[in-house]
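Colleague: Please go over the structures that come below.
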Structure I
């Protein structure tokens, strides 16, 4: 998000032929998948708005919630079966370790977002922490 701040709204929303239509679309997709995973496995949370403001404000809060949960998650928690309703309201169950899919899914789209930023002349700062 730090790199996105350097963009105009027009560039943030500009249609591209990668991922989810625009950089905003790609980041909103990652954010929404992050939220879905959290609400299915950890706790309910109000559905986020896919706006740049929500990405700036709510996404870091969600990340903090993920970290707090993960730091306290036992092996038993990771093998627990989560029950939830799908987006089509079907009752579903999945083992909590299915969250590995969320991580892999987000890795793909973060790479796409980095590529979009680089194509706009912005080199995102990477973190090793």
Structure II
């Protein structure tokens, strides 16, 4: 119940499972009347976008079973925060793990740059 000139806060949480524009109208009916109050929510859900500071990593000649490290910058170039989860394809078989990423999972804020350490430990000799 609201008295004349009284206000009531309504909290709205928005969670989307798809990209694109949205337009939702919420209507409240006033008790004992045929009138309603409408509130329109509009917006556009965008995918996060990011970039690495390198497009290729070359470790050069390395020695068997020693750690080699490279720092990689990951920059969130979007206007929304997101969580990144990095992995090296083919290195997740469980047999041999030659690459490790630290951190491999992290939230990154809009326009923030995160440092990721790529650790390479050669575990197989190539002949």
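Every read-out reported here was derived from the displayed coordinates using simple, explicitly stated rules and does not represent laboratory data. Not measured: the values here are computed from a predicted model. Cβ atoms are built from the backbone, for glycine too; each structure is taken alone.
Colleague: -0.69, -0.87, -1.13 is what came out when log10 I(q)/I(0) by the Debye sum over Cα atoms at q = 0.14, 0.16, 0.19 Å⁻¹ was calculated for one structure; which of I, II is it?
Modeller: Details: I: -0.69, -0.87, -1.13; II: -0.81, -0.94, -1.12.
Structure of origin is I.
Colleague: Now, a different point. Given that distance in nm of label points 7 Å out along Cα→Cβ at positions 81 and 113, derived from a single structure, equals 3.4, which label among I, II identifies that structure?
Modeller: Values: I: 3.4; II: 2.1.
So the calculation was done on I.
Colleague: Let me ask something else. Match the computed value 17.2 of mean count of other Cβ atoms within 10 Å over residues 17-24 to one of the structures I, II, and report its label.
Modeller: I
Colleague: Can you say which of I, II returns 0 when helix-only ellipticity at 222 nm (-39500 (n - 2.57) for each DSSP H run of 4 or more, over all residues; to 500) is computed?
Modeller: Numbers: I: -18000; II: 0.
Computing helix-only ellipticity at 222 nm (-39500 (n - 2.57) for each DSSP H run of 4 or more, over all residues; to 500) on every structure in I, II gives 0 only for II.
Colleague: A value of 22 was computed for relative contact order in percent (Cα under 8 Å, 6 or more apart); which of I, II is the source structure?
Modeller: That value comes from structure II.
Colleague: Among the shown structures I, II, from which was the value 0.05 of FRET efficiency 1/(1 + (r/R0)^6) of positions 25 and 65 (r between Cβ atoms, R0 = 35 Å, to 0.05) calculated?
Modeller: Derived from II, not from the others.
Colleague: Output the label of whichever structure in I, II has the greatest value of mean count of other Cβ atoms within 10 Å over residues 33-40.
Modeller: On the way: I: 17.9; II: 8.5.
If we compare mean count of other Cβ atoms within 10 Å over residues 33-40 over I, II, the biggest value is for I.
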